[in-house]
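Several structures are given next for inspection.
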Structure I
Amino acid sequence: MSRQAPTPISAWGLAMPTLIVLLRAVNVAGSGAVAMADLRHHLSAAGYGRVRTVLQSGNIVLDAPDGADAALERRLEAELGARLGLSTTVFVRDLAEWDALIAANPFPGEARRDPSHLLVLAAATPPSAEAVARLVAGHDGPERIVAGTRHLTVYYPDGIGRSKLTNARIERHLGGPVTGRNWNTVSKLRELAQT
């Protein structure tokens with residue numbers, strides 16, 4: 001059982017739950033370039049508490065006075081555009097959802113043995129059973145795909161770089177954007193959320 005950090009309180013006395021925020025296509029192949037120090041500074045200036053980042057690819061843990069919903073995702077997208085000129089899709093998950101996807105990991109052996117090839121792909125909208133079935137039926141590679149509530153868990157045994165199961169292909173089948181994080185990053189984000 002993971003240790004829960006106390007819920008921060010804003011200056012106005014409002015509870016500020018800790019949230020995990022993922023930015024799509026940041027600092028990848030020369031696109032969406034942003035320094036994590038700038039990202040932390042601007043999100044703090046926008047009123048979010050305890051803004052922390054993991055790695056350089058748009059992985060954020062912060063405290064927000066409102067819940068993890070689509071309105072917050074759109075607000076963060078607008079703020080990042082206005083403050084940093086960054087055009088990206090934002091995915092917000094609360095700790096209960098993050099803990100649930102970790103607990104429900106369909107590939108626990110791979111998470112221990114080969115965490116860099118095990119990806120969680122957060123989806124902008126819940127993947128439908130029909131879309132996932134079409135994706136699986138239309139793919140003949142070695143990757144294994146399991147759908148969750150608002151994500152896919154995919155194991156890439158031969159690596160991700162040369163796989164035909166690309167984010168673009170997954171997005172075409174699901175009908176919306178996704179962003180992937182390997183199991184190491186999934187775990188690091190949860191650990192950071194506890195501090």
Structure II
Amino acid sequence: MEKCTYESHKTTQGKIWHFLAHEESIQSYLVNALIVILIGKFLFFPLLGAALGTDFPIVAVVSNSMQHNENFDGWWKLNGAWYENKGITKEQFETFYKYKGFSKGDVFVVRHVDYNDIKIGDIIIYNVEGYRDPIIHRVIAINETIQTKGDSNIDQIKFEKSVKESQIQGKVVMWMPAIGWIKVIFLDIAKLFY
């Protein structure tokens with residue numbers, strides 16, 4: 001049987017298919033990478049967002065505000081008093097999703113939830129005016145509005161003290177470690193040119 005080559009294809013579609021699927025060149029790899037990015041951005045993410053009811057169906061963590069640098073007991077010794085002053089016990093905190101924190105570069109799948117279905121301890125994604133990336137923090141109080149805090153932050157940031165329903169993009173439903181580092185690296189490179 002004769003080996004299939006670019007020249008052996010008689011049609012343009014055949015030549016394109018050979019270039020994309022069989023050719024082992026830098027140009028072919030770059031074109032394939034571009035196609036994957038375009039399909040992801042303009043087809044996969046919008047469809048996933050529609051299915052999950054949010055504009056941010058997949059979010060990469062780009063800061064260290066939720067990272068615990070020691071085991072949970074060590075972290076609680078340093079931070080527990082702040083939470084206890086808000087009425088959150090260590091035992092209660094240990095029932096929260098990702099109670100040991102998470103790291104820069106981790107990725108979350110997010111789905112829309114009704115405002116009334118958000119509970120203390122949930123990790124929510126929300127927009128803040130003036131910030132390009134959404135905030136990924138833990139709910140620590142629910143009154144007239146929702147309050148959040150980054151686990152590793154010393155205190156709440158001003159915008160965390162009153163998160164309105166219109167700001168909320170959704171709630172974290174699944175975690176994938178470290179695969180968001182590609183985005184983090186590109187953002188860090190982009191900051192060099194700002």
Match the computed value 14.9 of Kirkwood radius over Cα pairs in Å, for residues 39-118 alone to one of the structures I, II, and report its label.
II
Name the one structure among I, II that Kirkwood radius over Cα pairs in Å, for residues 63-158 alone of 15.3 was derived from.
I
If P(r) over Cα pairs in 5 Å bins from 0, in percent, for residues 103-150 alone comes out at 5, 18, 29, 28, 16, 4, 0 when worked out from the coordinates, which of I, II was used?
II
When FRET efficiency 1/(1 + (r/R0)^6) of positions 23 and 135 (r between Cβ atoms, R0 = 41 Å, to 0.05) is calculated, the result is 0.95; to which of the structures I, II does this value belong?
I
Can you say which of I, II returns 0.96 when Rg/Rh (Cα atoms, Kirkwood Rh) is computed?
I
Between structures I, II, where is distance in nm of label points 7 Å out along Cα→Cβ at positions 47 and 175 highest?
I
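Each reported figure results from applying straightforward, stated rules to the coordinates on display, with no laboratory input. Everything numeric here is computed off the predicted structure, so don't read it as measured data. Cβ atoms are built from the backbone, for glycine too; each structure is taken alone.
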